[in-house]
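Each value in this text was obtained by applying a stated rule to the coordinates, not by laboratory testing. The structure displayed is predicted, hence computed values, not measured ones. Cβ atoms are built from the backbone, for glycine too; each structure is taken alone.
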Structure P
Amino acid sequence: MREETVSPLVEPTGELSFGVRGLHCASCVNTLEKKLLENPAISTAIVNLTAETGFVRFDSQQLTSSAVFNIVHAAGYTPVELHVTDKSQDDDLRSQRNWFLFSLAASLPIMLTMGLHSNHAAMQVSLILATAVQFSAGLIFYRGAWSALKNGSTNMDVLVALGTSAAYFYSLTAYFGMLGPHREVFFETSAMLIAFIRLGKYLEARARGKASEALKKLVNLQADKARLVTENGEKEVPASIIRIGDVVLVRAGDIIPVDGEVLEGGGAVNESMVTGEALPVLKKPGDMVSGATVSTNGVMHIRATRIGEATLLAQIIKMVREAQGDKAPIQKFADTVSAWFVPIVMLLSAVTFVVWYGVYSSDFLTAFRFAIAVLVIACPCAMGLATPTAIMVGSGIALGRGILVKKGSALEIISRLQVLLLDKTGTLTKGTPEMTDLVPVTRNVDPAKLLECLATAEAYSTHPLAQAALAAAQEAGVQPGHADNFEERGGFGITCSYGGFQLAVGNERLMSELGISLAPLAKKASELSAAGKSLIYVAAGNALVGVAAFADTLRPSSITAVAELRRMGITTCMITGDHAEVAAIVAKQAGVDTFEAEVMPDRKLEVVKEYQNRGLIVGMVGDGINDAPALAQAQIGIAIGGGTDVAKETGDVVLIRSDLMDAVRAIVIGRATLFKIKQNLFWALFYNILGIPVAAGLLSRYGIYLKPEYAGLAMAFSSVSVVLNSLLLKRVDKNM
């Protein structure tokens, strides 16, 4: 295990995330977490075997980051900065491959000379090669075993070190005649054991690399260079030197180096890394852009507003790392089993030898080989990798869909959801009113002229309905005119002079005050009001000329999403502060099971608790700000809407695209991930339950048994199979 001098990654006070080298199995994870938690200043310690990372929450008044690293060192592991971990993965993979090739090359001549035990020269070559393998490629197992034993625990390295050492040192003493004449040597067993386990480590490292592809892609998205605009023109500089307020030039094909605001120019930007949406988004002056997105056309001058760790990409990378390092509740089962696993296997190995040698009176070598096979076939790694690899792949799939999973445990919990509470405004609906109807009082009134009068009166108002009217006019290609004597009266509406007429645009109270009869449109107005729409009347002079209706309309995907949730057996409940009449209409349109209206923010929290008190697993979907208490109380908080404010969201899951169908997809991914975790744990346990008796020779009377070296190969491939099985989760992405 290579020692390195590192400085801790800068994190918020009291938190530290770092890479860990030297983790070999679930027992290593348990050992390191136990050592960290022995320090009273550390409240949380989470170690992830697949990602090879650690996360610690501690009292910064009592402990420093360097002291945390010292604890990790003392436990026999090497802490490294996270960016060092990312860069070193290729080196580690290359090292694993080279050690496997070396041990295989040294082992093959030993295998070829197995039958030449009477040939002294052949045995000398076997001795030299076996010794070379044992204390070079096999040295890592001795180091790992020593670290574990020193900390009062056992791990996979202990099993491998015991098994290979037993075979090697027995053969060594037999070679020198210390066990009597004609004792058989089997140097090939220890050498091939190490070679096969090294093969497993190499394949496992490759598979782990594929499991963490999503995070690697994020890290690689960061721009290296930027075109800084200065008084003397533009110049290419490292992106790391850009500061807030600097202006950068971005051309077509460039990676945007910072989060910022477009000052000049414009163009289309591919934001798929943020939203998962492949279609480029048009940007114009005043719009915000995110670093690591790609300009597909146009030229833009962008003022930097966020740099470094504050950028959206850096925040997402941090959240993904934390999610992949988090432990799902089901992991507790694997941790409990792993804690007892190695000692039990060592006991079974000893029992195997005693039974064969003492009870069945087999020869020493037969009993000895069966005992070694039991040691090396048992694999705590498979159980240790079962949960984190599935969570890593599942969170990666979600990220590619614009779904940011902020806690790995959320994938398991979301799969068990029974009730989903849906905020209306901004979740089921778009959150901003739109003009849905424009009704002239008679056929003689030109709708375009009516819309022009409405837009003219509303042109200087900041009211949401006024903005919706202007947006409708712009979409229809109608330009507002210039009005005189403009007066806006709160709670009533607007009056102004336009085209020789006195325009009045407002509610029923304004029309009543001006003595304008609403009778010609009374029936239509009643229908629109019954549909939960807000009305603005338009009058010219003393005559009513039309009415406009506005509503916060459902998102296009809301109806489909609610239908899917109900099909999945999840009860849906809409919560809104709107009046009951409006809520009933929206609830019927959306298709939810039930709804609560006129709900204040503190009542939302109570609704969550009421469902939980009934023993139900509750999820809450909201905007992440005014719904924060309810999002925090629910077992799963799903924050809809993200963009550049993604780090502000309260939820465990963030739907960056503000698409409720992504909540459905998150549940689908969660269910698939939990199923894969259970599948991994089943096969890991089944493998050991089946493999240990075979290795112990219980089926030898039927000619079924395992040589120690092949038992080692089986052990190596069990870990690989768990990781590869987790990678099959990627098929879920193709079916969504």
Structure Q
Amino acid sequence: MATDSDFKKKVAAAIASPKLSQALHLFGDAYLIARENAFRGLDFEAMRSELAAIKEDVRIRRKELLAQFIKNAEAAGSTVFVAKDTREANDYVIRLAKERGAKLIAKSKSMVSEEAHLNRALAEEGIRAAETDLGEWIIQLAGQRPSHMVMPAIHMFKEEVAELFSREAGKTISPEIKSLVDHARQRLRREYFDADIGLTGANFLIAETGGIGLITNEGNARLCATLPKIHVVFAGIHKLVPGIEEAIKITRLLPRNATGQLLTSYVTWIRGAVPSNGVAKEQHIVLIDGGREALYESTACRDALRCIQCGACANVCPVYQTVGGHVFGSIYISAIGIILTAFYEGLEQAKEITRACIGCRSCVAVCPAKIDLEEIILHLRNEVTREFGMGVVKNVAFKAVMKNRGLFHNMIRAASKLQAPVTRKQPGEGRQVIRHLPLHFMARDLTEWRDLPAIAPRSFRDLFRTVDQQVADPLYRVGFFVGCGADFVYPEVGISLIKVLNHLGVTVVFPEKQSCCGIPALYSGDTETGVYLAQQSVEAFTEANVDYILAICPTCTMAVKRDFVDRLADQPQWSAKAVALSAKTMDASAFLENVLGASARLPALVAGTLAGQTVTYHDSCHLKRGANVWREPRALLGKAGYRIEEMKNSDRCCGFGGTYSFLSHPQISRQITADKVATIQATGAATVATDCPGCMIMLKGAIGKADEGIRCRHTMELLAEALGEGR
């Protein structure tokens, strides 16, 4: 049984080989550009909504469509076998091969055959499986499993491939791409002619015809399907579509989202055995459940079977780019891999990769089937916690401390005094930080590469009592959801918000009974504590009776707007209140711009002393991909007199992820943050702005160690400075 310690050793080994991460980052950067070009002029949101509807129809009608497919396939001369699991599927192929005296099976790329460990099962029976997809052949020679669904050998470099090819060929093969491809073409060509059986997967099982559809970039799938006398289709039951029309719609999305291509090289439609000069041929279609029906029946997770296996969730995933698919995955990798692993291989097999997701929602933004992958992973994390626990530290922190608001706040106040021996002023920032902790292994993970923020000597809730808001005839009365980061670490951000709002004719109310938004508990799988904290805050803000609720932390914004509603939906005494609060909750930048029209008013209000100061902007994950707020902060900063210098991949995760960067996977966080700091430095800006206290914790800390000449500020602080109200 794999343990947390085993997984962390794999993480450490991957990080110790930076060449892999560099290659995946280069691919990821190129992919984003290619994908943007491929979708230019198309409405991606409309296309993926249509795909989601097609797949939902399949889910609802799956038994009807399966029966229709089988009937039409058999009418076309195919033999169809429905396997309840991968063992039954393997047994069918082995039995067929033995009955026909087959010794060689030529295979095109098939992830479900990887899931079934088909090659190993065949080998145990003396039947050789020859992979004919270039990437799969490389993996087969290396004795590895794929590290990506679309590009199985993406983790390997051409020099490694040349070494493999040379060993297999018994002669030296040059590590030039042309030499490698020429050798592979020549070597694999004879497999098609020698094979007794050709095996392919299927991108589509078309119910109205009983045929299949294949989308490939190499011609090997066509050759495997047509040259051998027997064609075996090995496919999951979720590949059903009603008809050709729906399949074609998916082909418009799949290549664009997978590799940034407008169309794949080969789109093949096959119905029945392919005729060949009168020679009798066979087609056998093996349809595999293997956990798919259970996934369809899961209300929380079933959307995962909308997946069309484009691999985009890996292409944009910062965790995948840091450690690769052999660490962040099992058979299937990255976000979708977490879910499929849990259902196809069991929750225990998925335990560590479930916890390795940082929750940045990059995968959700690019998924062509509109799967809320993060929400499903959070559900599975809750199941993992229920089954395996979440550790002593988190148990005490969430269940014993955070649930008790008074105890929590008193402990924070005590910690602010006890931290004095390990704090010092951060160069360039002028605030107290924890520069170093005693040198044991965990302390090095926490402070070797970043400063940790000291707890503020006075919390925001204490400072708020001293603020004198002189606003005559206010436009609005808004409630402030402060969040733990701004309350106890960066209270100056909350004070800056009040100053900016007062300048613009708005009064701020602070309901003192509010609690942590509960997201740290929810993200750790502790739904019970998350729900309890949500109830506390819903009660506090309902009593406040304000026009709007503003947050300066995107995680808190999305907690109130989305998570409170979802978590309290089945509790009548709380549900309506949560919905009402959700409707009037906004990120502070969005309120300033979209309600107050602040960017139009700022030029007449700013002091003018900061004109031309260069700022680069980091988009926090949940602000852009959750709240869809990213234009507003830039508009406000620009009109306040700052010059925006955009960084590369401004919305790539900073590596924080709450407790992820402290308790779960600080090693992974360290690498993700190092990438972000490098992109900030490349802009030459003296200030990096963001709208998330969590991102500030990460960026202030890492930049403090890497470059004392760059400061990190919340947008509210910069606006207050421009108005002459800075600290």
Given a computed value of 15.5 for mean count of other Cβ atoms within 10 Å over residues 27-34, which structure among P, Q does it belong to?
Q
Answer label among P, Q for the case where distance in nm of label points 7 Å out along Cα→Cβ at positions 35 and 227, calculated from the coordinates, equals 5.2
P
Taking mean count of other Cβ atoms within 10 Å over residues 131-138 as the quantity of interest, name the structure among P, Q where it is greatest.
Q
Matching 92, 58, 49 (Cα extents along the principal axes in Å, computed) against labels P, Q points to structure Q
Could you figure out which one of P, Q the value 53, 32, 15 for Cα extents along the principal axes in Å, for residues 75-162 alone was computed from?
P
